[in-house]
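Next up: the structures, one after another.
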Structure P
Amino acid sequence: MDPNVTSLLQDAALLLLVGMVVVFAFLSLLIGVVNLISWICGRLPEPVQPVHELKRLSPSVGPSPAVVAAITAAVHKYRQE
C-alpha cells in the first residue's frame, strides 16, 4: 500500500477510537448524573398536600327556571326553522 494511504488509515483509526471513547465517557457520565438525581429525589420528602373539605352543594344548584325556559324556547325556535 501507499505510505500516504497507510498514514490516512492510521489517522482514521485513531480518530475513530478517540470518538468512541468520548461518546462512551459522555454516556457513562450522563447515566451517573441521572442515577444521582434519582437518588437525591428519592431521599427528599414529598410535600404535604393540604386536605380540602368538600363543600356540600344544595339540591337547588342548577340553572334557574327562567334560564331553562329561555333555552327551551331557543331550541324550539331553532328546530322550527
Structure Q
Amino acid sequence: MISIIVVSIVFGSLLALATLICGTVLIIIKTRSQTPRGATDSEEARVIQEIYQGLERMEERIESLETILMADREKDGYKK
C-alpha cells in the first residue's frame, strides 16, 4: 500500500513539473509574439520567478510527503 502511494507521489510530481514547464513555454511563446522586446524581457523575468517559486513550493511539499511516509514506515516497524 505504501509503495502505491510513493509511486503516485513521484509520478504526480513529475506530471505537475512537466505541466508547469509546458505551460511556461507556451506563455513565453505567446508573450513574445504579442509584445515589443522591452516588455518581453520583464515578462520573461516574471515568469521565471514564478516558475522558481512554484518549484520551491513543490520541493517543500515533496519533502513533507517523504517525511510523512518515513514516519508511517517507522510506525509500522519498517527499516531502511
Task: At a computed 48 (volume of the Cα convex hull per residue in Å³, for residues 24-71 alone), which of P, Q - done: Q
- [ ] Have a look at P, Q and say which one yields -33500 for helix-only ellipticity at 222 nm (-39500 (n - 2.57) for each DSSP H run of 4 or more, over all residues; to 500), as calculated.
- [x] Q
Open item on the list: Among P, Q, considering only Cα Rg over 2.2 N^0.38 Å, which has the greatest calculated value?
Closed with: P
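Throughout, read-outs are computed from the coordinates displayed, never taken from laboratory work. Note that the structure is a prediction, hence the values are computed from the model and not measured.
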